[in-house]
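Structures given as structure tokens follow.
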Structure 1
Amino acid sequence: MRYSDFVSEWDGTPFRVDLIQDFPNFVSEAGLDALLAPVGLLADKIEAQLGYRIVEMGDVISVPEGAPPDWNEDLDEFRRTCPVPREVGQVHFFHLDNYVPGVRDAGAVAVPDCGAFAITKYRVEREDWRPDDWAGPVMHELFHLFGFAHIDGYDGRRGVPMSRALDDSAATRGAESATWVDIDYLRCIFPEGG
């Protein structure tokens, strides 16, 4: 099965998920930490089941040097150019300061070939937005980076299907939504030792 080039970076070293601090000023430091925290819980859950880590929680970081101005405003351009420099094995989690083309109400999006995923302007600017509510979508988009596809649209040609629990990102509860089967698939995509 085919996956993105990002998956080929696996060498047995856990992918480090860093949150780029490009969120609006009203998102507090505690809010940023809450967005990143589910990654640490997932790392522990994977290790408990597989015996090794595939991902680890990184840090809240500044916009990487070399990123062009307005790098987070055009999703199509981001997909084409991967404009934010990153290290091999690093995942960028950022704020897309725009809407997903053609899907104005999309709350999050993965860009597997760039090793990145984002929460969109549409969701962050809602009055009821709370970082603690984003554990499920963070897991959902992270699994997209790992090569997982929506279960209802899965055609068997690219990646593996998500479980129903992980696919329903609106109802997911973070790391708990990654089922035993989801994590077992990770073993196939990311074998121990690389």
Structure 2
Amino acid sequence: MPRGTKGYTTRDIHKKLSLRASVTSELILEDARLPASAVLPDVIGMKGPLSCLNEARYGILWGVVGAARTCYETALEYSKTRHQFGKPIGAFQLTQEKLVNMLLELNKAALVAYHLGRMKDEGRITPQHVSFGKLNNVREALEICRSARTILAANGITLEYPVIRHINNLESVLTYEGTSEIHTLVLGEAITGLQAYR
């Protein structure tokens, strides 16, 4: 819908603690009208808008892997340089367990993204596959970044390190382009054949 269309206005959202680098706006449609020429060609119902969302969701399932990798690498480096009780904190068993679990889930998420990318290239990807990737990869990225934050302790909440910024952004990613609950229901329907959200 073009700006200036009667009945269409926006209201910017200020004081955000997530996705701060972008402008976020509320879109307000009040008796807005468009000509028939504005209708997407060959699209009936929600197919057009949802196919656009599907592309965005596909991009997200890759992007969150990058955020998780940054947080993992930050925590790994920090664990080798931060000393406590006379040795690097990376030498402690609990820190190593966190790093191992982070790396396992990071690599699994990357493999999910890679596999779905191959399916997309071959024309075999479905919206349900993309929901699987977004749900899994966002969930695991958040967990990886939160674990990284615990390794950095108080430093993990400063902007000296990228971890808290990624956590804050991932909190938004968890709910945009379809909430985790919606993706769960999409997958639930795919595996049971029964629709739970209508």
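Bear in mind that the values in this text are calculations on the coordinates, not laboratory data. All values derive from a computational prediction rather than experimental measurement. Cβ atoms are built from the backbone, for glycine too; each structure is taken alone.
In table form, for the structure just shown:
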| read-out | value |
| --- | --- |
| Winner on relative contact order in percent (Cα under 8 Å, 6 or more apart) once structures 1, 2 are ranked, highest first | 1 |
| Identity of the structure behind 53, 25, 13 (criterion: Cα extents along the principal axes in Å, for residues 20-75 alone, calculated), options 1, 2 | 2 |
| At a computed -20000 (helix-only ellipticity at 222 nm (-39500 (n - 2.57) for each DSSP H run of 4 or more, over all residues; to 500)), which of 1, 2 | 2 |
| Which of 1, 2 leads on FRET efficiency 1/(1 + (r/R0)^6) of positions 68 and 84 (r between Cβ atoms, R0 = 30 Å, to 0.05), largest value | 1 |
| Of the structures 1, 2, the one that 9.9 was derived from, the read-out being mean count of other Cβ atoms within 10 Å over residues 28-35 | 2 |
| Read-out mean projected area of the Cα convex hull in nm², computed value 10.2, structure in 1, 2 | 1 |
| Structure responsible for 0.85, with FRET efficiency 1/(1 + (r/R0)^6) of positions 4 and 164 (r between Cβ atoms, R0 = 30 Å, to 0.05) calculated and labels 1, 2 on offer | 1 |
| Value 4.3, calculated as distance in nm of label points 7 Å out along Cα→Cβ at positions 12 and 44, assigned to which of 1, 2 | 2 |
| Read-out distance in nm of label points 7 Å out along Cα→Cβ at positions 52 and 132, computed value 2.8, structure in 1, 2 | 2 |
| Label whose coordinates, when distance in nm of label points 7 Å out along Cα→Cβ at positions 100 and 116 is calculated, return 1.6 (choices 1, 2) | 1 |
